[in-house]
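Enquirer: What follows is a set of structures to go through.
Read the figures in this text as sums done on the coordinates, not as results from a lab. Keep in mind it's a predicted model, so treat the numbers as computed, not measured. Cβ atoms are built from the backbone, for glycine too; each structure is taken alone.
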Structure P
Amino acid sequence: MTRVTGIFDEFVLATAVLTRLPVAADAAEPGAVARASWAFPLVGAGVGMIAALALLVATAFGLGEAPAVLLGLVVAGLVTGALHEDGLADTADGFGGGRDRDEKLAIMRDSRQGTYGILALILSIGLRAVTLASIPGPIEAGLALIAAHTLSRAFLPPTMLWLAPARADGLAATAGAPSELTALAAVAIGVVAAIGILGPVRGAIALVLCGVAVAAAALLARRQIGGYTGDVLGAFQQIGEVVMLLVAAAR
């Protein structure tokens, strides 16, 4: 295992964990992901920029708002390997279909998708597409994408600090718990992105609503399975992204 030291190494590790971009990141020692989690929102900003660029290029080639938005969402999914969407679907299947904690965790590890997972994906993709298409102007929609991808990942380190891993193995168990300073740094980056892009009032509203939504999901996860897994973190990201875009699109 490689010891991760320094800001750049931590950013590369965060990129390797959250995306499918071809970065050179070897297997890191336990706890390294938690230390690198301050960079999660920065990685999210990069994903949002790539998606926004795809949206702008599609618009420049004469595509309407709806297909341009869908292409932006597709590109974001390709960059992340649909990691967060998969987590949302697995979490919805487990929480909705399991009778007890062990059965919920077993369902979440099953690669097959059930009704709850499919419905969750339809709602997530549908809400994101509709809200983005309702934002006037491709530049404004692209900026909203960047803010949403940044802020939705900024709340992941605090939930990793607050919740315990639900399993003794897997990503959550090896990731470790970030320090309070690391979690605070991630949230600070999200705050700058939300207020800087959406403005002080709308940005503050987005921060509060995203925080409440993710906190409610975290409480549900603790009640359902006693903590979090990698899938649950993906669900948190999707929830935060949807809420952020809803605020950005509100008039």
Structure Q
Amino acid sequence: MNAEHNDLDPGQRRGLSRSDQAYRFIVEGIQSGRLGPGTRLRETELAEATGLSRTPIREALSRLQLEGLLTMDAARGLIVTELDHSMASELYAMREVLEGTAARLAARHAADVEIDFLREINVRDAQLTSPEALAANNRLFHETLYRCAHNRYLVKTLNTLQESMMLLGRTTLAAPGRAETSRAEHAAIVEALARRDPDAAEQAARAHIIAAYRIRLEQLFDNAAESASQPEKPLTEGLPVPT
């Protein structure tokens, strides 16, 4: 892969240290699914992909290990952390509780304009087609819902949880029909908020997470089957620089 095409663009470099540039590149790769769970990360390949030296790459990798996004595997070396079914179940269990709580608090504390914005985000969703665009809009919806709760400690906890969600791989919105059902589930949350009904808002948010978990389980089984049959690919293969 030619460094001319791999190098981080000037906009990505501006205002960021070299270590932060490397960190951002890897995190966005995980978030987009281009660096899936179990992907082996090599300093030399990352240096080639980013146009950075190995020192900031090494600093970014150490930081990501401390955050739990990367793991040192005895056989494979440094890899993107893999979550087994038990860990995914625990993650979704916490997400169900916390997002249910966020929706309940939002029904009590969200301003009308915030609820209107949530509705607008959901309406916009119907105009999107690519899984990447749908995933980005979905993140915006959930981040906005968290802020609508007006509880800084809950928001901080949910944001940390979202970092771990990146380790689950591709978005559930890529599954056939999931984007449409997710949109309907979001609409149910918004309407409960508009009615100022905490019980209904929490129930709708919990139901939404449970539905997403069912799709996630199917994806985890599929990913396990694919990984068992696929040879390891170079890190830079098919890995464009995030924009």
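Enquirer: Between P, Q, which one scores greatest on Cα Rg over 2.2 N^0.38 Å? Let's see the in-between values first.
Expert: Working: P: 0.96; Q: 1.08.
Once Cα Rg over 2.2 N^0.38 Å is worked out for each structure, Q has the highest.
Enquirer: With distance in nm of label points 7 Å out along Cα→Cβ at positions 35 and 219 coming out at 1.8, pick the structure among P, Q it was computed from. Can you show the working numbers first?
Expert: On the way: P: 3.5; Q: 1.8.
Attributed to the structure labelled Q.
Enquirer: Can you tell which of P, Q yields 12.9 when mean count of other Cβ atoms within 10 Å over residues 59-66 is derived from it?
Expert: Working: P: 12.9; Q: 17.5.
Checking each candidate, the match is P.
Enquirer: State the single structure among P, Q that was used to calculate helix-only ellipticity at 222 nm (-39500 (n - 2.57) for each DSSP H run of 4 or more, over all residues; to 500), giving -25000.
Expert: On the way: P: -25000; Q: -22000.
The value was obtained from structure P.
Enquirer: Also, quick follow-up: Can you rank P, Q by distance in nm of label points 7 Å out along Cα→Cβ at positions 147 and 163 and just name the one with the largest value? The partial results should precede the final answer.
Expert: Working: P: 2.6; Q: 2.0.
Top value of distance in nm of label points 7 Å out along Cα→Cβ at positions 147 and 163 goes to structure P.
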